[in-house]
Structure P
Amino acid sequence: MNRWLPLSVLAVLACGDDSPGSEPDAGPPETAMVLDFAPAPGTSFLARVRLTPPSSDAPTFGATGASVEPPVLVDDHWEASILPVGSSGEVAVTATHGDTAVTRTAVVLPMLGDGWGQPERVPGLVNTPGWEDSVEISPDGEWLVVGTYSPVDLLACLAGGIGAGGDPEDPRCNTAPGPTTAPERPEMPGAGRISAGAIRHDCAAIGVGAIGTALPPVAAYGFHRQPDGSFAEPFLIALAIDGCTIAPFGFSFAEAPTDGRARLLASYDSPAGADTGNDLWTMEIALGAPVTLGAFDLSTGSPTETDFQMSRVLAIAGGQGNPYPIPGGVLFDDEGGSERLFVAYAEGPGFADPQRLPTRSEGLDAQPFLANGRLYWSEDFARIVSAPWADPADPASLGASRVELAADPVASAGRVASVGETSLTADGVLYFVYTVRTETGFDPGVARVAPR
């Protein structure tokens, strides 16, 4: 059985007469319509609609970038077969019944493991035309964190070869299609640096002026799951540094949230003190309200941390990124170094020297996540893979990997160019980041897929 998260839209089709001296007419009952997806052979998938109360009148289905077969009644729901034009990309499906219409977007991938349903773009206020990256879902599925949001296409701006290479004058570093205000991104730090298609590329909050390198604004945001399965109520998680690009990233829940609070892990390269690259930090936050993680005092001539809500837990040479806690230790990847996965086990008040995990990959391994006895990670950002880990205290017990889902090896505009940032709920729903190639660059978004 496909255990998809319920996605419902409630619409009142008629209302009664409320004129004085008459009893209100109850009118026709309210109609609820739930639209979800299920996999089908090949690259096709099923769009399914459940109506409450049930109706013998079929809903109509429409889809962008796909053909639609006539719907049929199957048991308690209507379903239509959707055949995408391409082997990967986004397909927005709209189901209409009377005055009620529901739209959901399926994420079509060229490879999807047998154990998974049909991926979909997370509905609500999470996804925008801006840059959503570094996703993490809480074990209960109630809270979602986007660790890196920017209104600009970060890759097209910062990367060399395929982008502007960090040139602050390049249009790709000054075009901001993503929002910087409510409802999607309230209190976005650095929004004041954007004006009339130009970004002021500085970080004055830590004493950095114009240095010839693009510094587009970035921040992290949390979201709360709504009754219909979408995510909304965004709240800021950021340092008071005007959206400086050195913001913390790679957030993970150190443990299940309790009493409206959560302890998080993240990677961050502080400008204060000795430079050891990205270190691992922990913090405790109140969920649902804006969080200021700290600021910097510049009165001494160099940045000094002040009012910091973050504590450094692992600082070694190199760059530690995308941490995830495991019993007795922490997983992370080596940012900009060997491009491999590592584990550091607790020893005394700190950690023993990290050990590399034998992931048997010839490419880039990043973004580890441990769930239900399996280690998940991103391989070359082209595949999400997993492997059984019999004993997390013993790196050698990591088994052979399998591919869970994959993107296009060479993607043209409209196709899914990369996947990564795995995160799972306690009941096995997998959240991940996928990147769609656009005509001008890249648009990352957040998707999810339930186990079959």
Structure Q
Amino acid sequence: MDFRTIPVAELARRVRDRELSAREVVTAALDRIEAVNPDVNAFVAVDAERALDQAGAVDQLVATGGDPGPLAGVPIGVKDSEDAAGYRTTFGSMLFATAPGAVHDSLLVARLRAAGAVVVGKTNLPEFAWTAHTSNALFGTTRNPWTPDHTAGGSSGGSAAAIASGMVPLATGSDGGGSIRIPSSSCALSGFKPSHNRVPSGGPRAAGWLGLSTKGVLGRTIDDVVVALAAVVGPEPTDLEALPRPEASWLDALVDPRVPARVAWSPALGYTEVDRSVMEVAERVVGALDALGAEVVEVDTVFAEDPLDDWLAIVDTCLLRTLEPYEAQWGSVTRVLVSLAEHGRRIPALRLVRALDRCHMMNLRLVELFRDVRLLVTPTTAGAPPLNAHGGRGVVNGVVDPNWVRLTYPFNMTRSPAATVCAGLNSEGLPVGVQLIGPQHADLVVLRSAAALEQAIGFRETAPVRGAEAS
């Protein structure tokens, strides 16, 4: 059973129709994890007994005529920054290496379980989801299933690698600067960052990163992502900023995929350089959009300058909030995170407010842009996924560039819905993604466009994972 070739909706249908049992499906996931995870290191915790018990409950419900939901029996991984009952939540940090198991699911995990999904384990991430390179002192480095010497991206890199290597068809993620889109692009998946708080973040833990971070689900295709997200979007009284349920079903995107009549193509957003090997693949999307009937308008400058400093002002302040209670133990924390937290301590309140003002002004620029077009398309990253040995530092046109992901975080600042679709592989066999951004709350526009573009590009290759022969 290769989860990379079976749509999630079809897998769940087979379970509901008793063509497959949930236990069979979950067993296949557990076997695949056992075979390939030692090479990929995507999962950091697996509880087979717990997963099979949950699968058995799904089968029992089906046997008695009940409907377990749209994700019936679908095995999922949970990013290790998200609570799943019975599993410790470590955030990839030595600070929580011996944390007790969570008593309750997070809101996202609870909604996925209520839709019939079965949690099989926790997936790796960089410490406190900080960077685009999934590696930490507690669990080590997650390797890209396409080229194991390269990063799987981050921060949801464990989730992306688990899906790309066929261990599970779905996994949770979060995106505060590109953390769903970057690993999805790096691992040849289609990924989607919904509008801010379309997937609510309620519960006992206050939302992080002051509106930058959005929860979501990673999958092999946009169809898989939409089926999962349709089960979890909607209001939540414990989330101050949760959006109401969308007026139109997101499943409509799968019924009627299409691109808008006018689309903007911005190769570098106006402030960066993009690696030639990335651009050669990403530019293919222009022809695909044209073939789909869109008028493609090139926009050289979306933003006049890189908003990194303002993004960091927000993030560093929030990292300080997270780390300050453990200051006596900072010796066990990645040095760069300590430096960022120390920088956050020096940021005055007025500087933070001005960074939030920058988010507002950037959104005004997008409002202006979207008066003329309905969709903005860019490369997802400025560089290809770098070598793990380089510690997350990328290379753009032969120059070392730690910020090879500078095309994603502007759209966390604007809270925009944004997707990534695989455009193909570069000359080194590394995946290249293109990013699709829509107007405020126009999630359906982005999803329809991503589904149409995914079909037009027609990328169907799967990663040649070591150890797969044994599964």
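Only the coordinates and a few stated rules stand behind these numbers; no lab work does. Please read these numbers as outputs of a predicted model, since none were measured by experiment. Cβ atoms are built from the backbone, for glycine too; each structure is taken alone.
Here is how the numbers come out for the structure above:
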item: helix-only ellipticity at 222 nm (-39500 (n - 2.57) for each DSSP H run of 4 or more, over all residues; to 500) from the coordinates reads -10000; which among P, Q; result: Q
item: Structures P, Q, by distance in nm of label points 7 Å out along Cα→Cβ at positions 46 and 406: label with the highest value; result: Q
item: Read-out distance in nm of label points 7 Å out along Cα→Cβ at positions 302 and 382, computed value 1.4, structure in P, Q; result: Q
item: With FRET efficiency 1/(1 + (r/R0)^6) of positions 86 and 430 (r between Cβ atoms, R0 = 41 Å, to 0.05) derived as 0.95, matching label from P, Q; result: P
item: If Cα extents along the principal axes in Å, for residues 246-389 alone is computed and equals 49, 36, 35, the structure in P, Q; result: P
item: Among P, Q, which structure scores highest (criterion: Rg/Rh (Cα atoms, Kirkwood Rh)); result: P
item: If distance in nm of label points 7 Å out along Cα→Cβ at positions 262 and 422 is computed and equals 2.0, the structure in P, Q; result: P
item: Answer label among P, Q for the case where mean count of other Cβ atoms within 10 Å over residues 62-69, calculated from the coordinates, equals 13.6; result: Q
item: Structure with the greatest value (metric relative contact order in percent (Cα under 8 Å, 6 or more apart), set P, Q); result: Q
